[in-house]
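Structures given as structure tokens follow.
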Structure 1
């Protein structure tokens, strides 16, 4: 069953391509292929990690090259093929995806003395998809593809790492008036560490959005996740979200409110039921902005609310202190995260340097189950363009764990400091 599901989306793509080949005698699709465009992205990055209780610091120099081809449209059909290659440069002074205290890193037992940097060497097919788009907003997409839902809190590409997350899936997008609906069946999750920890899947994703006005967007979602090769991450998540914004003179205001309930699914785990609440309020004036956000991810002491297909990095701290090994993006006691953000995007240009984008954020973390203080984190990020096709990034995160916690509280993650520098080219 696992092998059959794993090949479902790839088989569908091949059927579609064969059908296009049969029709070629009636209408040559080569013009559509010639009207396509290349895909080329190159990102070089340095990542430094200093983590308590480990004897060595991590130094990771990696380069990612993403290359492919996006065809033009022929009878509303289009195709895309893309490869990802990630290669470390110099000594491999980092560990990859350490799944437990008694299990060595995936890149060798000798790396256990280093902190984790999940950017292993990779050469893989990142995307291979066939899309039929009969009208604007309506599409059927088959094959290996990105699926980005909203802010990627629950489902996304996890784009921060060098190798992104893609899905072998059959996806339908429908749009009518103020309503958009997405449904996807996922047969395999191609996770961000290459083929080392991919998941066979029998999962369903359903998301619907009603957007009557800019001040109100209502979203409902159901994510039924069943992973044969990682049953602990299987779950059923059902939820609703409201977002919107409005202008008041020179000010712009926005809000987001999310509620979700997560439970066991298909008997893959013991019974559980956990809640998630997310609130955010933002304000901006000219190039300056600020936001206050609060996340509450419930935990029962054995497991916490988790979003295994989403991006925890963008929400609960860039240090990734509360991302558990093996894909579980939750803390067993649950997590309360209050954070403040300041942004500045001044319209500055100096030679080739332009569009500076500065972000400063501070997190206060608490144990959701016991209320104990777990730690605080500072994060700062500066991005800017270098000409038309180049961009640079400097990023810093520092998580400081609280000292002693009350008895009965899960042990907080170790303190750590991370620094990143990257340079990226996009064709």
Structure 2
């Protein structure tokens, strides 16, 4: 799979300038602006709600929240939080890959409102309108992106639309299983959907992490092995599909160990140790490091070894790899597209530290001291909420304002 040409910095914006009279309000100028802001805010809100649920506080809600609070938490972190960031990122990246505008202005506002309506309805119900509205978001985003790619003749990236359509199909499957009260199958759909987001982390990370590292460190050259690069996507998908389909634990373990190996080999070739002292770069490597760890935990869980619950492996991917990659990219691309220096400030570094702490507390804490399980979960949740609330506080103003240099973005 190719994301862009090897030397393309896909976060770069076209050089044309916006007319002065359009430079009063920038939130709807490009997809990353509303979706990063809303996604980060919702990530903090949804975890706050989950911590309240775990504390025993009764909450008024319908549909998924009432029927299956665990399912609501998992669904909203994948199809609410992560989906918003993925769509905002791809709307921004596709414009850079093609040089053509993606959704902005009224169409972008309508897409963001559709996502928001899904969040409200999944909370409150009724069930059928909630399922229809929520399931429409990802396919519509895929169609909007595909139109731009087709007009630009950018065939190498058509797969982006296919990935979003598969992501959306799994969301529809979650709702269908929830209607039938098959909560076990609904969770299986969520496991597979987490695999799609992990796949995107792996594919995009494999393109940009070595490139950003080479740009930041003079003389840096990453080693790439063709067999590893060819194996990353299929091994990642195979392990998640086997797990979601509840195949024999030995099959899941073998596939997970193979996936662990290819992701670890990548990091060895990237010489990740060389990025110390550069937080905006180091967070990308640290987030990616959760992929081999997550697959190792998945293998142990599948084999029933070391008392590793399946949920710990899933949270290694969700909190560590996905959460880490998200905080890394929403700070970096927000800085680049608002004309700010690509250097992490103290608030960015605090966000990185809090997300990494949340991941370690949620995944490693229960392995070290299982009897403190609830303490680890609460501590991790608080770190997560603080990280994304701090992001909103730090980036709300720049995301609302247009670029000072007059460029689109």
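The numbers here are math on the coordinates, done by the rules we state, and not lab data. Note that the structure is a prediction, hence the values are computed from the model and not measured. Cβ atoms are built from the backbone, for glycine too; each structure is taken alone.
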Which structure, out of 1, 2, was distance in nm of label points 7 Å out along Cα→Cβ at positions 105 and 377 derived from, given a value of 4.8? 2
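Compare distance in nm of label points 7 Å out along Cα→Cβ at positions 121 and 257 across structures 1, 2 and report the one with the greatest value. Could the numbers behind the result be given before it?
Working: 1: 5.3; 2: 4.6.
Going through 1, 2 one by one, distance in nm of label points 7 Å out along Cα→Cβ at positions 121 and 257 is largest in 1.
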If you rank structures 1, 2 by relative contact order in percent (Cα under 8 Å, 6 or more apart), the highest one is 2
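As an exercise: helix-only ellipticity at 222 nm (-39500 (n - 2.57) for each DSSP H run of 4 or more, over all residues; to 500), calculated from one structure in 1, 2, equals -1500. Which structure is it? Write down the numbers at each step before the final one.
On the way: 1: -1500; 2: -24000.
The structure behind it is 1.
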Comparing percent of Cα pairs over 30 Å apart across structures 1, 2, which is largest? 1
